[in-house]
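In what follows, structures are represented as structure tokens.
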Structure I
Amino acid sequence: MIEKTNGGFLISKIKQIQGRVFEKMLAEHGISEFNGAQGRILFVLWERDDIPIIELSRKTGLAKTTLTSMLDRLESSGHIMRAFDPKDRRAVRIRLTERARGLREKYDKVSAEMNEVFYGGFSDEEILNFESSLGKVLENLIKKENDYER
């Protein structure tokens, strides 16, 4: 393996800049109901609503402690509801409100614009190869994280 690489640094830098650009794009589209980080949570719920917090944590990549405070803000702003799982009262499920469901179309437009920025100048093949490589990096990190949790 190459001794000196910049992948981790580049991914971190991309994440930071992408977050700032996405926040500005949300504002340009008049979306002030939530921020980009909260949008990641809503996006997961738009794809599959009414899921346990542990699953939401896994799908967003957010630690449960971070997720809990973000869910508090989303709940107080009327975007999500917490409900006990009828099969296991210890488990809490997260559900979207109608208000949050109504924001998806606006969010999807911003997300599509962000994809255009993100992949500007890429061919379809380059996008597929890039995302495949990122998937491998993610798998490696998840395996290592699971090792630490054992």
Structure II
Amino acid sequence: MLKHIDPLLNADVLHALRSMGHGDDLIICDTNFPADSVARETTYGKLLRIDGDCARVTRAILSQVPLDTFVDHPALRMEVVGEPQKLLDVHKEVQAEINKAEGEQFKLGTIERFAFYERAKKAYCVIQSAERRFYGCFVFKMGVVPPEAKLD
């Protein structure tokens, strides 16, 4: 057990997070997403898993990496087909975790379902959660840790 590291973050996920750089995309997806086949096309090349719902996985990830402040929407959610503006509970819960970790300046942007699939293939890595609710799929763009940041 490591101090100050969320216990949901397994060794493979920590390796991927440490290997990522500014501007890299990380995908958090639900159990219905074709995660294995998409993950094989990513930079990391293999599927990562965290057994938790999307909000809990988001909390664990954002405890270690910042979101990108150089883009308009460093966090995106997959749109509900036919209702792109509809916010589901899973979206609201992930937004709440973003707010806790990064402040309220980062509002979830949206991305159409098939555009999400294509973006996911170009991501650094895919982390599949244990989320069973539909549309629990998110893109997070890695930011930077400033030199004056206090690291625990």
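The numbers here are math on the coordinates, done by the rules we state, and not lab data. Since the model is a prediction, treat every value here as computed from it, not as a measurement. Cβ atoms are built from the backbone, for glycine too; each structure is taken alone.
Structural remarks
- Label whose coordinates, when distance in nm of label points 7 Å out along Cα→Cβ at positions 75 and 139 is calculated, return 1.6 (choices I, II): II
- Relative contact order in percent (Cα under 8 Å, 6 or more apart) from the coordinates reads 44; which among I, II: II
- Set I, II, criterion distance in nm of label points 7 Å out along Cα→Cβ at positions 91 and 123: the highest-scoring structure is I.
- log10 I(q)/I(0) by the Debye sum over Cα atoms at q = 0.09, 0.21 Å⁻¹ from the coordinates reads -0.24, -1.51; which among I, II: II
- Computed -21500 for helix-only ellipticity at 222 nm (-39500 (n - 2.57) for each DSSP H run of 4 or more, over all residues; to 500) - originating structure among I, II: I
- Winner on distance in nm of label points 7 Å out along Cα→Cβ at positions 11 and 131 once structures I, II are ranked, highest first: II
- Top of I, II by mean projected area of the Cα convex hull in nm², for residues 19-106 alone, largest first: II
- Mean count of other Cβ atoms within 10 Å over residues 3-10 - highest-scoring structure of I, II: II
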